[in-house]
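Just so it is clear, none of the values below were taken in a lab; they were calculated from the coordinates. Note that this is a predicted model, so its numbers are computed, not measured. Cβ atoms are built from the backbone, for glycine too; each structure is taken alone.
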Structure P
Amino acid sequence: MTRQKFEQRKLLLRGQEQVDRAIALLRNVPLDAERPLELLVREEVKARKLDQNARMWAGPLKDIAEQCWSDERQYSAEIWHEYFKQQFLPDEYDPELCKDEKYRKWDFDPGGQPVLIGSSTDLTVKGFAQYMEQIHAFGGQMGVEFHESPPRG
């Protein structure tokens, strides 16, 4: 039997009602021995929040851009953000830090040079909190006085 393309479905199991729906779905799913389906059960992975992102730009990135000097010059918040992504994004997929198992930090251009493709949008709430802690630690080492306290993980 050849089935049509199966659209991915995500169910959050919060109670017995959702468990019953999941079981009903599994009982009625069209099977195909040539194209088996994969079932994955794990704790919900929460993507970083927009307010975390807004706080990053209005807080530590702004403070670092205004107060930090490197190589006798100051850099914009955007340049610091790119630098911090290179330094602090996870090198590999980690289910606690990255929201998608397809996460990659680097790719390579046609000439073989590494290109940063990872983004802070790829991080979970926990991953983004860790990223922010690393930015705060960097700023602290550079003598930056932050206008808000570091986030808690």
Structure Q
Amino acid sequence: MFSSGPLPRVKIRRNSPSNRFGRVRSGGKRVHQGEDYQADIGTPILAVDDGVVAFIRNGGDYGLQICIKTVLTHNGNPVYAFYAHLSRVDVKACQQLKSGQPMGATGDTGNARGMRGEDCHLHFEVRTRASPGLGLGGRLDPRGFVRYG
């Protein structure tokens, strides 16, 4: 379990199963590689645990994104926390982080562009590799790590 939430308040967007992790889209035919948490644009994003910034990128469906390597492990593998659709990043690659430290803000970049109201969200993933590629490989269900509420 992470020692902090990725947002000040963590709530699944629209309480919809399709915003959860796994084979939850298109009748189980499409995967969702993380969870979508309702968050107004500009909501602070927080480091979920002590760690280091693995990378910061901007592009594709994720838009502006941060990946942090946390101090946690899972079955001997490092645990990474990945944040997407950001409007701003206030940290640098390789920067040391403390749990709960603000790192930037939510936004509407990537395939979240133009979303408003209850559709605004943070896409959040728990990974065992910084860049796992397509599908669910190298990803873990956030429900085993995230503090909701």
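Computed over structures P, Q, FRET efficiency 1/(1 + (r/R0)^6) of positions 2 and 106 (r between Cβ atoms, R0 = 41 Å, to 0.05) reaches its largest value in Q. Determine which structure produced the value 1.42 for Cα Rg over 2.2 N^0.38 Å, calculated from the coordinates; the candidates are P, Q. Computing Cα Rg over 2.2 N^0.38 Å on every structure in P, Q gives 1.42 only for P.
Among candidates P, Q, the computation of distance in nm of label points 7 Å out along Cα→Cβ at positions 74 and 130 that gave 1.8 used structure Q.
Each of structures P, Q was scored by distance in nm of label points 7 Å out along Cα→Cβ at positions 114 and 138; the highest score is held by Q.
Of structures P, Q, which gives -11000 when helix-only ellipticity at 222 nm (-39500 (n - 2.57) for each DSSP H run of 4 or more, over all residues; to 500) is computed from the coordinates? Before the final figure, lay out the partial values.
Values: P: -11000; Q: 0.
Structure of origin is P.
When FRET efficiency 1/(1 + (r/R0)^6) of positions 10 and 58 (r between Cβ atoms, R0 = 30 Å, to 0.05) is worked out for each of P, Q, structure Q gives the greatest result.
Of structures P, Q, the largest value of relative contact order in percent (Cα under 8 Å, 6 or more apart) belongs to Q.
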